[in-house]
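S.K.: Next up: the structures, one after another.
No value in this document is a laboratory result; all are computed from the given coordinates. Quantities reported herein were computed from a predicted structural model and do not represent experimental measurements. Cβ atoms are built from the backbone, for glycine too; each structure is taken alone.
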Structure I
Amino acid sequence: MNSRDWVVQKLRDDKRVVTPVSDHGLVVTRPGRPNAVAYCCDRSTIRDIDANVVFRVLHELPQTQMIITFLSSQLSYPDAYDLTSKRGIYIGTFGDLNGALHDRDDIGTYQHREEKYLRTRMSTSRAVTRVLRKGHRAWLLQRLGRLRPLTIITSDEYEVTDRDFTTALDQHPTLAPDAFIATSPNAQGFSDRVSATARDAGIKLLTMNDFVRTLREPWT
């Protein structure tokens, strides 16, 4: 069973009407809504989710609206997200696909709840002019005036563990993040162990509230 077959079976277990198409694609038929088209990046053959993979997806299944990735075995590269954002395609997990099937007519326009929260907070800060997705939970924030852009990785975990932190960095191997942001409103801070790991990596650890307070300042 390849990754596409696994996704098809899971959707059928949830009483979805699913038709496999091409070698890695699927179409979900939804009552009262347009069909949804997704492409599954097979975890046995694809390790790097980059622009080359996106071009391969578009060649095999041009109508793709969502590209499904498997975070435990695949890595995120910014050029894939740059390309898909221009094409109206969302890169996400099986969980994101489920959310999009419930919430969106066009699953390519899906946003994870953390992304919605981040974009809202950045908009209300009045210091960020644009939020660009650069990885599964990685973002480039363009700021006002001469303030330089910031690259961040986010986590919505209530308590970020050392493993959460290092796994997030490993999933984005070409990024050099300025900060790792805990977006959960209930996050109070970070353990000594996580703080030490971040310090060794030269990455700031901040809660969302603390991060927002720094957005109008030069980054040091």
Structure II
Amino acid sequence: MIDMDALSDLSGFQGTLAQRVYAVLLRAIMTMAAPPGAILRKPELSERLGVSRSPLTEAFARLSADGLVDIVPQSGSRVTYLSLDEIYEASFLRTALEVAAVRHVAAHRDAHQMEALERNLRLLTFQAGEGDLQAFFEVDEAFHALLFQFTGYKRAGTLVRTVSLQLTRARHLILPQEGRVESTLAEHAAIMSAIRAGNAAAAQAAMEAHLDLVAERLAPLAEERPELFRA
């Protein structure tokens, strides 16, 4: 069931109406406001978002192409269930890309980049103390986005976001687990320590450890929440 109250307002996004509807629904799926298996009913969403069915249809088609929505003719649409195989594949691909990015940044970082990364770590520390998990998650994501931005390769960030969609959903389920916020903060601090030192090998090791810990928590999560995973 979708948490309609958690749906963002369209005014917070840019683009055409269909693009903004897509962004709202994508955020709902990523944050588990629209959990795996949730039925997407156009009449309800149309009323809640104040749009006609046309932009919803376009948004659904795009979400289906992303692998996030199953469209069943005459039956409606449903948020896809999580798949361990797809999440492990996404983790494999993301690790390869992130390791390359962090090695590059550690070897070539400049003062401006270091200032942005240090600011991000301070904000992550603040959000950890505040206990706002969604804000913490967004700052965490911003750190990884900065690393890809600082490689200078324009498509790198977009590519990792695309391959990580299923993994991102799982990470939203993992973050509330006891101790995960604190361990994430410590892992980011270790990555930053290596980047400060300009040690590409240490940065790679710290990033691999950070991403491996997420992968290790997936199988237990599937056992704890089987209703969210594809049989």
Structure III
Amino acid sequence: MIRDKETLDHITHTIRNFVNDQLVPLEHWVAENDRLPEEIIEQMRELGLFGLTIPEEYGGLGVTMEEEVTLAFELGRTSPAFRSLIGTNNGIGSSGLVIDGTEAQKQKYLPRLASGEIIGSFCLTEPDSGSDAASLKTTAVRDGDTYIINGTKRYITNAPQAGIFTVMARTDPQNKRAGGISAFIVESDTPGITLGKIDKKMGQKARIPAMSSLTTVSCQPMRSSAVSRVLGSKPR
């Protein structure tokens, strides 16, 4: 649904000019250096590109799916590296919080994701099971007022830059279906997180996935005095 065509046209025009004037001329440089210039990332923050889909009450633009597709066409006219950097904040790096986060979680993380202060990353894929959620081996075991997460995630987009990870882990080993899996918010400076080498690809330069090893990561649940790290009101 397009809510306000005039506003959407203005945003589309702004992004189109940004792509034409700033991003397209950088395509060769990005391919050669395998990274994005910091000054361009800052301009992307200023334009609100990190928060396109995040609700307005948390600092984003709150675009609808149809509006996002329109804007994605504009961003798709240049290197996918630019879209990839903002993609997790506008998609799987924030959607769990938007859909099922507690109000405290939303207030703590969504404004920072919308502004581009932090990058959100999504940890589902694993070395032995790919993105088959039913086969994931990462576990989260309750230990008093904490959960201990153990496992390895693979091909995690934006892992080296991430400020928070949404980590999928099995909390009920008896339930082999979706009901046995819970999502956890894990901040990147949590003790126990290690990152593997950055993958080198044949294409898509500057799009940086890496292996993220999660070993004995403690995540505070909601009933402790700390802000909940279990995504939502309870494990599910």
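S.K.: Distance in nm of label points 7 Å out along Cα→Cβ at positions 34 and 50 computed as 3.1: which structure among I, II, III?
M.R.: It was calculated from structure I.
S.K.: Given a value of 13 for relative contact order in percent (Cα under 8 Å, 6 or more apart), calculated from one of I, II, III, which structure does it belong to?
M.R.: For relative contact order in percent (Cα under 8 Å, 6 or more apart), the value 13 is produced by structure I.
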